[in-house]
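Following this line, the structures themselves.
FYI, it's all coordinate maths here, none of it is from the lab. If you're wondering where the values come from, they're calculated on a predicted model, not measured in any experiment. Cβ atoms are built from the backbone, for glycine too; each structure is taken alone.
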Structure 1
Amino acid sequence: MRLTEKPERLRSLLRLVIPGVVLAYASSAHAADVTLGIIGPHEYDLPVDFKPFNVLVQYGDGNAAGSTYNSLGQRQAHGGSHTWAGMTKYVHFRSFEAIPHVGFAFELIQSESYTLANGTNYGGLGPTIVGPAAWFKPNAHSTLGIQTFMQTPQGTRDATSPQYWSNISSLIFDYEWKHFSFDGDAGTVVGSTKHVKNAHSYSPGVVFYTNLRFSWKATKKLEPFVAFDWQNVKGTYDNTAKHYLDDSNSRESTLGLGLMYNVSKHFSITGRYSHSLEARNTPETNAYYLKLVYLW
């Protein structure tokens, strides 16, 4: 389907933004969010054979983690924090006549964060994230593709800097019914060795994650949805001392409810609340999410 042939397709394109990573510079054992947990319904309901267009997205989420989970999966009412995170993202979508029936996108993402914990607070810009995505449609109702992003090692301050490069890659999919939609992703985050002057070097644990969204097309403007997110983080290895850090591995699964509101054919708002189902070695998820999309 070509955009020039059916302009009403712009409405659905408000849902088509490839998601970025949710501030993966947090310590892997203490990250307060699942990678790509910000995605909404129809995130991968992507077109092929279209003219180039652009999308600007602002993501935001806040997590009031009053409790943490220990290595046995027990919820403990201490050690939590309040975090606020954001991502400002520009995406350029295009297709090529030489590669028919395949869509492409390139993203430039700037992350932001603010943390309040143990009587202290800090914030600033985090790493910059860049990368492409490509997809095709096995049939008129489905989409299948891949995305890969590189995350830089530096933010505006040490507390918002991972100090190592990382790659975030995942398979993406979407399937559309008349009144329902199901889409999501599954992937990994792999980091380079972390070197800090006058300190030990570390190998970050590999992250495995998946994000699933099931929505009900109640009306043309309103779409309630259910969100499930899961993440497993391998332990961090101390290359200098030659052992894994204690309790540096973690895992978490969360469940949430949300609503997408298509304000107009160029603008949409998506909100959601999610909470931990179970976890190990991580603050609980008690989080709300907001996504604003503008298309031109």
Structure 2
Amino acid sequence: MAIEIKTVGIIGAGQMGSGIAHVCAMAGLDVRLNDRDTAKIYSGLATIDGNLARQVSKGTITDEQRRSGVSRILAAESYDDLAACDLVIEAATEDEATKRQIFTALCPSLKPDALVATNTSSISITRLAAATDRPERFIGIHFMNPVPVMQLVELIRGIATADPTYVSAKAFIAKLGKISTMSEDFPAFIVNRILLPMINEAIYTLYEGVGSVEAIDTAMKLGANHPMGPLQLADFIGLDTCLSVMQVLYEGLADSKYRPCPLLVKYVEAGWLGRKTKRGFYDYRGETPVPTR
């Protein structure tokens, strides 16, 4: 049977995990935030508090709502601290081996009827579910970045995902005030199947000298009415994540049109991953971002 989700565990206290914790707490759910690096848990909690404070300053929420939201999020320094959770969402790095290791270690700490989900943006839900002891209670719940702002959440069923699991996940997303869409379990699902090849093509356009970073982003903002250019968006997503998704598409669909651009590979190898490392297609170390090419 479908279950009501009241307590949510989140594994990964980075940008995505913190964002998911933020929206869950503000929807009145109890949250347990975990990360393999304990310091990152407390850094994530501070980030959430800071983001909520900005919402207070903008008049979006009251300070009382901020304090109430923050009080619902507790640090979970071990998987045993997630034992009471109705749902645990993995939001770790976009690497299949890492995610499988997390699920294998996590499941013995959970109650039998707990649901397990992954926030993966591209990896097979069916394969990840096989690393758990409950594939029928496993589902993909893919939040968009930044989580507090973006309204869409993709729900992806693996081959073993049971109907009550999907129903519970859909009700959970509705409780967060967001809109869910259903995707089949194909590489990169819906949003990234369309979005990342566009970004990759923008990088090829830069690589082949068709236009500069500034020219490409300006063209797509003013010519296609995009809110930000594709190279700026790549920096926001993280170039390592962009590369991971393109590799999943290329390997999963065996089509050369999904081959990651060599320039994207070079930037990742250099450690230029975008905003999070202060350098990507733009250099963010000064007051104003400056194109790097």
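At a glance:
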read-out	value
Given 1.4 for distance in nm of label points 7 Å out along Cα→Cβ at positions 162 and 282, calculated: source structure among 1, 2	1
Of the structures 1, 2, the one that 14 was derived from, the read-out being relative contact order in percent (Cα under 8 Å, 6 or more apart)	2
Highest-scoring label, criterion being FRET efficiency 1/(1 + (r/R0)^6) of positions 98 and 186 (r between Cβ atoms, R0 = 35 Å, to 0.05), among 1, 2	2
If mean count of other Cβ atoms within 10 Å over residues 42-49 is computed and equals 22.2, the structure in 1, 2	1
Identity of the structure behind -500 (criterion: helix-only ellipticity at 222 nm (-39500 (n - 2.57) for each DSSP H run of 4 or more, over all residues; to 500), calculated), options 1, 2	1
Entry that produces 1.17 once Rg/Rh (Cα atoms, Kirkwood Rh), for residues 130-193 alone is calculated, selected from 1, 2	1
Structure (1, 2) behind the derived value 18.8, 59 of Rg and Dmax of the Cα atoms in Å, for residues 106-257 alone	1
